[in-house]
Structure 1
Amino acid sequence: MVQITLPDGSLREFPTPVTVAEVANSIGSGLAKAALAGKVDGQVVDTSYTIQKNANLAIITAKDAEGLDVIRHSTAHLLAYAVKELFPEAQVTIGPVIENGFYYDFSYSRPFTPEDLIEIEKRMTLLANKDEPVLRQVLPRDEAMSYFKKIGENYKAEIISSIPAGEDVSLYSEGAFTDLCRGPHVPSTGKLKHFKLMKVAGAYWRGDHRNEMLQRVYGTAWSTKDELQQYLTMLEEAEKRDHRKLGRELDLFHIDDHAPGLVFWHPKGWTIWQMVEQYMRQVYRDNGYLEVKGPQIIDKTLWKKTGHWDKYRDNMFTTESEKRDYALKPMNCPGHILIYKQGIKSYRDLPLRLGEFGQCHRNEPSGGLHGIMRVRGFTQDDGHIFCTEDHILSECVNYTTLLQKVYKDFGFNNIIYKVATRPENRIGSDAIWDKAEHALIESLRASGCEFEISPGDGAFYGPKIEYTLKDAIGRHWQCGTMQLDFSMPERLDAEYVAEDGSRQRPVMLHRAIVGSLERFIGILIEEHAGSLPVWLAPTQVIVCNITDSQADYVQFVANKLKNQGLRVELDLRNEKITYKIREHSLQKLPYILVVGDKEKAAGSVAVRARGHKDLGVMSLEDFSQKIVSDVASKC
């Protein structure tokens, strides 16, 4: 007798071993039809999987997150099936699930074209409509390797050769196509209905540049037609908002091959940078942080003491001078500990909050660079709080409150909270990790925040809270962090004198709100589609004349607004006013002021707001009050 426990706690008994599909059918034909896979004692399996003993079982459908993964994994196989039918000489390699979709790498004699993708997608639809069963078989490792060599799939044979001899491997077949895979997969191709191929890119076999360049075909797959359409619409919107495109159009910055992964800021872009930095500098001042500045290059012995040399050596830029090895700093925390250690600290000095706009460099792979979002040189609003254990809760709660206010000022109100716990490769005892993880969890509870646990994603020296923004089109950006560290003060011998006169180790809280300023500005550009709020806009007002007779009044208006601290430009060109308005509208300026003879005589301005909004004529004083209010309220 096999006893199955369902998610609602109900029990079902079967006289013999039973498949997931049979259990689903016993519950109802509707569930049996919708079943994509099963979760047996926490493991996701095919619906054909036979349950041999008492177990907990959940039937997975397209409504479940695991179901969507199964759909995407199976669609990757459907892609390979279609490619083999259309291009029999192509060799298949690997095809994993990725965020929002999947890809499959192929070896083929010529590049796939956009027309090829259209034909491949059509063939995928045809094969899905045939509703062929997806069947699993298990073969001995050597037999499976021989099979793939026989059919000319050398990459599959190479993958299998890395599996220890004597082990079994699983294969999945649909129609005439057989692939190596652990699974699980949908029961038949007819379950795959809502997919689209997106693009082709190059990828080295096994990620090694010394190997053959393969063709990586990307696709997306969803549970419903509406979800697919929503995703495609989001991609269209994201393309319009691409910070690299807007950076060129609005003349904000550029990336040059002479300095890959580093940013050349133009005057307008640097203005945005300065506004973000000045705002965050005020946050430092208002919340008890002392601003410091550490050196860019530090002897490698410091990085060895902290553990960074062993963990991140490959991502560090190094140099040598007078037979000493140095590294450009990839983070600021060790330098802050050295600053902390200058002079004796008392418990009365704690918490001590140090902040730095610290420039860091990391040797990111060239393939991972992305505009100003992923760079090799960046600046963080990096802060470190040295405190006692008794301070941890209040410091973390206060920090979360501060972060929420900052994000709101920048236009973000939707924040996702995660606690990233101990990774497998870490320093420090389990007791210390228990204490640190508990403290972060309790701080979020005290802040009234709902949060998720992200197992194993903590830093090697301590757990962290990750603060993730959800933008206007639903994308997630992890920016802020609060990391709790008992280990680094120990490694670098940081101390304070306790109330009883003893020497104690401080706790170190690593925190950043916007994180990389470069990346955060990229996020801001995309969030606002280049139409930055008035307080952040590089140019807040442009004043345009209709004829030369208003040139002196244009200068008067501009000077008055500049004297109030506003960023103002003039347009006195001998062009039609409609041309000027259209041109400045494309630059997404918050306000365009137009003055003719009537406005000059009345001391007024005709106001056009961004978005082709005609606000009519108002006195210069009224407009001045309005825009100053806009800036102050950060609207």
Structure 2
Amino acid sequence: MNKFRLFCLLLILFSASILWGQTPSLSKKGAKEWSYINSQATLRRYELILPQLEKFVQSHPSFIQGRKLLSEIYLYTYNYDKAANFIQKSIETYQLNDKYWWQMSADAFQSVKKYPEAIQSLKNLMKVPALGLPYQKVVEEKIKKLEYTWLMIQNPVPFEPINLGNEINTAAYELYPFLSPDAEKLFFTRKERNEELFQAEKVNGVWTNVKELPFNTNVNEGAQSVSADGKLILFTACNYPKGLGSCDIFYSRLMNGVWTEVSGIGSPINSTDWESQPSISANGMAILFSSNRPGGKGGKDLYISYLNKENKWMEPQNLGTSINTPFDEETPFLHADGRSLYFSSDGHSSIGGKDLFVSRLSENGIWSEPVNLGYPINTEKDESSIYVELDGKSAYLASERVGGQGRLDLYQFVLHESVSSTPATFVKAIVRDVHTKVKLDVQYSIFNFINNQLFSFGNTNKDGEFLICMPVDSTFRLEINKPGYLFYSEQFQTQSGSMIKPYVLEIEMQPIALGANIILKNILFKTDSYELGELSFPELQKIIELMTTNKDIKAIIKGHTDNIGSAKYNLELSQHRAQSVVNYLIQNGISANRLTAKGLGATEPVSSNDTEAGRLENRRTEFQIVEQ
């Protein structure tokens, strides 16, 4: 029930308590019947006395206290159509003009979605003498809210929800949908007596194999979020012995196909207050959550915590006044584009109690004014917990709709363009030893190629694989390191058409040994120039670190070109480029006697020079160990 209705009903109840204590001029029999009806109403036996009260009002139509009580009980028992008609007739017939009648009228009309009539009742309420300034402000806000609701209803957005079916949805509550990047696994919460965690799989386009996750106990576990690679799950648990507050965020890792023992994420994310509804970013570098901790904007606020280079979660930051209000903000979901935040709130302009909104993160780190997802995605009821797939359009929602299995069900739908997200994709890497083909446990780092900002980092563990989501049509630099091996570098661009199947990188690492050779894919020169570009410096630093750690290594830097131009020109250009790399390394502490520059021109192509893509591969710089 929203705040205004609760306020109105409390006032109605207050007025009724005064009226129930009075016995106006009635016959002895009528007074006795009225006294009995009052006593039962005081005990809230509304269904019991409703037929008797209806007959009483028919017998005593001008007895206003009886009409008022019947109006109230119609509202309490959800007989909204009866309430709206009866209240309107009472007002018109008996020229009633006090705040309690107009309150009930507005509430009844709103309940049957007659918003113009509800707005007019509130405007009539504003004209009642001696209303009082505090209450006037409440009514003014309510008028604005209903006018906004009516405007949204008159301008619906495209929305065709598809119920996920009986395998997922039951007579209980299903909520908090969360999918794997390939949309083949669905994680969700089901609430009957307690909240519990479930997982389902899509087989031939149908959701099936629903099973409980192994974290469920006899208290609440829910509101889960899963890392892109499926190896980390975060969820909320309340009243856990390991918790710091009433509800806290916990996690488990998938190791060799088995979930590890549940652990609290700890301080500074968890506190002695309420923390819930975690959402891990697609790159694994941030966690968003809702909390009522002190220092917020009021109610429950959204916070974000970033992972630092020491693999520790940093002090959470409040998302600020553009997102958070004096009321409640909950259920954050950050899309894989890294800038579209979906959440629920009853503090922004809403149709119902809690509505779903989207806000965008600007280049300078400011969240935009939230946009309501529109009607009928949002309804007069509470809406929360949304998930948006990598394509930025396919979405999942927990909602109570006509024709559902009961209470909250999970639905799939397509977001309209104005509130959809920028498409994203996922990259999968498999790392092996170049000779043995054994998968390696390595450390990886991914950087934005243009500004060298760290995008993500982590370890593959023994399975030698990692998977990460990222925006499409962006260029990234990948670094992989493992003691005893040459570092690996790669530059790649995610493509628009690769949202369903991942961008796969097959990576082979070379042990540090005589003859080992790597292509320095991120050493770049301007066209027809041997001047090192700024984007080359991170890669050059990796060579410096390698040769500083392995002091016995001597290496040759080899320069290569495509076949455009004369052989002499290409040979000279490649020699100059190799020498530029050697000069930079010497200037940064590497002994000159450990380095040799050699230009090979176009004599050792690795691809065809008949295409631009092939020529690009042939224009390269290599690092080869010649002494160890």
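Every number in this text was worked out from the coordinates using simple rules, so none of it is lab data. Please read all numbers here as calculations on a predicted model, not as lab measurements. Cβ atoms are built from the backbone, for glycine too; each structure is taken alone.
Of the structures labelled 1, 2, which one yields -11000 when helix-only ellipticity at 222 nm (-39500 (n - 2.57) for each DSSP H run of 4 or more, over all residues; to 500) is computed from its coordinates? Computed on structure 1.
When volume of the Cα convex hull per residue in Å³ is calculated for each of 1, 2, the greatest value falls to 1. Taking distance in nm of label points 7 Å out along Cα→Cβ at positions 193 and 281 as the measure, the highest value among 1, 2 is held by 1. Starting from the value 43, 41, 37: which structure in 1, 2 was Cα extents along the principal axes in Å, for residues 201-368 alone calculated from? The read-out was computed on structure 2. One of 1, 2 was used to compute distance in nm of label points 7 Å out along Cα→Cβ at positions 233 and 417, and the answer was 3.2. Which one was it? This value belongs to structure 1. Looking at structures 1, 2, which one was distance in nm of label points 7 Å out along Cα→Cβ at positions 225 and 257 calculated from, given that it came out as 3.0? Only one of 1, 2 returns 3.0 for distance in nm of label points 7 Å out along Cα→Cβ at positions 225 and 257, namely 2.
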